[in-house]
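Once you scroll down, you'll see the structures, which are given as structure tokens.
Please treat every number below as a calculation from the coordinates, not as lab data. None of these values were measured; they are calculated from a predicted model. Cβ atoms are built from the backbone, for glycine too; each structure is taken alone.
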Structure I
Amino acid sequence: MCGIAGLYSVDRSSDEYPSIIVDMLSRIKHRGPDESGYFFDENAVIGSVRLRIIDLHTGSQPLIDSSGRFWIAYNGEIYNYLELKEQLKARGHIFKTDSDTEVLLLSYVEWGLDAFKRFNGGFSVAIYDTLKKELVLARDRYGKRPLYYATAGNTTVFASEMKAFLGNPDVSFAWDNEQLSSIFAHWVPVEHQTGFKNIAQIPSASYMVINESGSRVETYDLLDLQVEEFNGTEEEAVELTREKLREAVRLRLQSDVEVGVYLSGGLDSSITSLLAKQLNPMPVRSFSVAFTDENFDESQYQEETSKFIGTKHTSLRVTHEDIARDFPLAVYHSEVPLFRSALVPLYTLSKMVREHGIKVVLTGEGSDETFLGYDIFKETNLLDRWMKGADEPERERLVAGLYPYLKHYNKDNFRAISGTYSRYAQPGEAKYFGHSIRFGNSRLALKFLKDGHDPDNFLSGFVSSHSREYDSLSPIAKTQWLEFKTLLGGYLLSSQGDRMALANGVENRCPFLDPNIVTWAFGLPVDYRLKGGLGEKNILKKSFEKELPPSVITRSKQPFVAPDAVVFLSKSPPEYVESVLSVDELKKLDSLDHGFCQKFIEKLRNSEPGRIAPRENQAFLLLLSMALLDKYYVRREYRDISPFEKIENITIAVDGRQAPAPVSKF
């Protein structure tokens, strides 16, 4: 795992490139603290900071192909690299390293832009063609690894994280009010959004080509949920699910360093921990977060599962004070307004994991989206059946089973809580089914913004632009597609996943997001996954019910959450909260309705902790994180949170301006 950065320009002095790239790499060295390097010529510079995991001794970057034409800087892991390597050898390619980096590079040499869809893994990559003077940037199909770019005049800069741009005077951080409206309403940035003007993401499953003629961004693969449905029995599906997940975990255990596991006590992490233990001849170390606040603590399930499976377990107990202390660091690394605090304990956990000597962990992301684990799928099923005329007993059954961990969701309260679902079941009210309810509950935070942009413009246009993928899907499949494109890619894999782990030099791997697993799950009948419209991840539970504790199998899905606003509104709040939310500081943010912000903050400060509503929690965190981001990025007052230290471990520094011109083989 690594961080990458660089630029492409047609009119800038290349004498500046070494100092520019060293500055950029220095700001993301947490992603790859082991070594660094760069290559440059008249038009481009690409560089990498490396976390050594595979091929510890000969996998340094950037890497050049044998012809001297192509250079690569790469962040990620390609899990099917050995298979691809054999295919490339059969086509005459000769390898000089054992790294997956070289496999990716020679795959591009062999197949060009068509190579990216062949990769099973998470990656962001920069490949520079010194003959055509062309730079290609690409990102994996689900958005596991980040890649940003900004264009100023004839220069395009890129990096794994936006903080790499902080030292570049040509790139400014200014809030994009229309994007902010969308992010506040839908929780996360979608597709290319960042929240800032003139800075964008390479979308998942996409590449960008930059040359002297200009640039273009194109998609290389679609999120296709219309796969052939499995027509075998549930028993056959159980066996195949076990077999496919076992292979996905096996591939992600490939490493020249020790691989640990995150064990939350839920079904997904228990499955990955179990399979890692079965496939690994060495002891497996597991790690988890426990909370001193018993309302959030699941340590009893973590300890029970670890003992049952046989992992060597370490738990980190997190207090309210820990969350308050580390929240600014989590915001700085996430680079986007945050709607919840659950990522903060994962930042603290990755720090502990690295201190234990672990560079790689397996996690359970992707399971809920593919095997229908979230309550939002139950809500979509309920709305779909309601719209189609389900009778009252059926509606009562489905409402009562929606949120088993919320005491008031039961048949006795059906009439009191059914009004919301009755309203959204009316024609035109639930355009996005379960997501319409979620987004409808997020409108409070929009009152912070003084410009009246329509928050739905971007998402509506985005969905419309993907009508080929989306329009013919079933309601539940549409909900899956939206979940992949919003919460999974925009938060779980990025802010809570990649950013919190790599902030401390830890790589997270996601077996449930193996493309073979995703396609397999999409093809399973809905009832195999969501039994009776309420039994979430039914096929996973049946597949592993004999090998995991009964509590893991029978317990309903619990969202991973942490204490929110109450942490920051105590009688002795952290000093930075008082500072960034003061009247004078908030007035520095031109995007905000300062009067409403102050009234909202005062209301929460005068509220009892237990009386703060979920939507108020969410709105408060969005405001607080935006205020911190404004300080760190817009005003560039970040040195107290991340002092600049220049990288010194440069192992490759190549000036390609005087190199002989490579000969084209194409």
Structure II
Amino acid sequence: MRFGLLNLFHSRSCFNLYLLLLLSITSAKQSRSKFDEYQQIQNSLQRGWNTWNTSSVIQHVLLPHGFAINLAFKQHYFLEEQYLDAALIGRREKNAEIIRPGPHTYNGSYTQLEIQWEGLDANIETAHVENDLVILISPKSIPKDRIKVVIESGMLWNRPGNLSREKDWLKATCPGETIKVYSTSEPVDNDPYLDVKTPYLAVWLSGEIGISTGEKRTLSQIKRALAYQKDLMNSESEKFGDLADAYIAVQSGIAWNLIYEPKFDRVVSTVGRLWNEEYGGFCTFGWDNFFLAYMTGLADRDLAIANVMEHLHGKTEEGFIPNDNRGNGSKSFDRSQPPVGSIMVKEVYKRYPEKWFIEATFNDLLEWNRWWHRARVNEGLLSYGSSPAKNPFNEPVFETKTAAGYESGMDDSPMYIDVPFNKKKHTLELQDVGLNSLYISDCRALAEMAAIIGRDKEQNELENRANHYTSKMEYLWSEGFGAYLNYRTDADSLSKRVSPTIFYPLLAQAGDKKQKDRILEHYYNPDEFYGEWMLPSTTRNDPLFEHQRYWKGAIWPPLNFLTYLSLRQAGYYDAATELSEKSLNLIMTEWNRKGYVSENYSAITGTGDDERLSSDRFHSWGALFGIMAFIENGFLPKPETSIQ
């Protein structure tokens, strides 16, 4: 079971325990921001029913109490009966449940998914009715072998509460509130062999099943509530005109992976629940989570700000944002990931221009910026690497080429084949065009933020650093190739094995107009990046392109998105628009086909489930393929413009 222990205390002692629990949570938080504005944001987010628990998308939890309604299914056979008490999107194990996710609002006011498992084939919808929750389970067919739906109750994360069952309803007594849970179907009490450790209701799946909290509702009442919230969701999406369906896809691609994270008492976006499961409860990634913050800013100020703040709270003692931050207490103490933080925070601020937000984030971003200059300079320019560091969890890749690849965010890119890792320098022997370009852009974005809050000294420092690296970048220019190329410091040569990072110098504003035009030629070259499905993560004429496995040719959301920003920065709006349209086609084709928002897509077939891929079927940064269209249509600030 995935429930916390029950605390069966009398109401007064239960309330006292609740106060003590709140105090302990507060003291255990990650150096939470001192800004009152941010405390109010988290307090606001941690309210109401949602799929808060990372363990299952068919469990709904009421915050702040931690009371859960968990949907489980028992498949009856003559032998070897099966029980499903948790479901996640994208599992691939034999006989695993198959989830096709549908719409999911950020606040959980409406959700819809389809589930297949054993003989089960059903649609599940949920909606809010003020402070209550309603659920409708609609089987597409009645299975030959009967199935029970088990409505389990639970108190999560050791939250105080008393659970009980009356004759045909469940009751949760929480501090200051009592929650009642009803079903439209008659309970079945002929099966004492359910492995359930809390009060539950079991009903036969012989037709539609309605579940409601607060008061007993009929199927008709539940359906009206669902229709009302679905209409509200559609009305919200229609504000985006022709992008209404894309808005639902982008929001759902992120909302299904939005969780309450109890270790640090926070609501935070994650890239995927399967990753959270593997990494000990939650996982935030170095560049992924800054992208998630930016995307949530399209429609949700609180969530955008919370995602930035919580990600920055995970920085290491050395001051950098780690490659990954894990629920089991481990993190990448040796390595970071591409420096996109200030670029994305600047855009969130442009959407929600609140000075306190810059004041709350600036020092952490500055510390990370300085770390790159201190830890990753390799003969004058930056290289990805892995530093000597404590390794309490004995992660085997510290101070290896593999770890340096992880820091690049492009793990096994062909750009790094045959490039050695220098243990004395703690870097790859490769001055990286993409890294230096992003770093210059990070310096410039952070300098703009410094100006907003009157940090003149730091503004001057950052502008000088941006100019320094921009000047150094000219050593990477290849007149013959017509682009800035990675430089092999071990072999004293430029490398012509390239990826879409070749376009990032446009974002850094490196080079003159003639150089930028030469770079753009590579975008339109069908032997390199141009085509129906783009941008491939290596050129189409690379010998590894046909593999399409991971960074060997597949299309990746951050590469398209950062290239899009680069094209706009240089004024190549036609190319940027085309890339936006082709990216939107990628996500919407898969969303409409299978409900996928994939980690990466095939540059040969345009699908997210091509057998050649190594791709999580539901990975929130896949929504980057859709977000560019909202910039194109003026729903987000133009990224090429300054804060001023």
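Brief remarks on what is shown
- Structure from which 0.10 was derived, FRET efficiency 1/(1 + (r/R0)^6) of positions 71 and 583 (r between Cβ atoms, R0 = 35 Å, to 0.05), options I, II: I
- Answer label among I, II for the case where mean count of other Cβ atoms within 10 Å over residues 495-502, calculated from the coordinates, equals 26.1: I
- Structures I, II were shown, and relative contact order in percent (Cα under 8 Å, 6 or more apart) at 10 was computed from II.
- Distance in nm of label points 7 Å out along Cα→Cβ at positions 415 and 631 - structure with the largest value, from I, II: I
- Calculated for structures I, II, distance in nm of label points 7 Å out along Cα→Cβ at positions 215 and 287 is largest in II.
- Origin of the derived value 0.75 (FRET efficiency 1/(1 + (r/R0)^6) of positions 263 and 527 (r between Cβ atoms, R0 = 35 Å, to 0.05); candidates I, II): I
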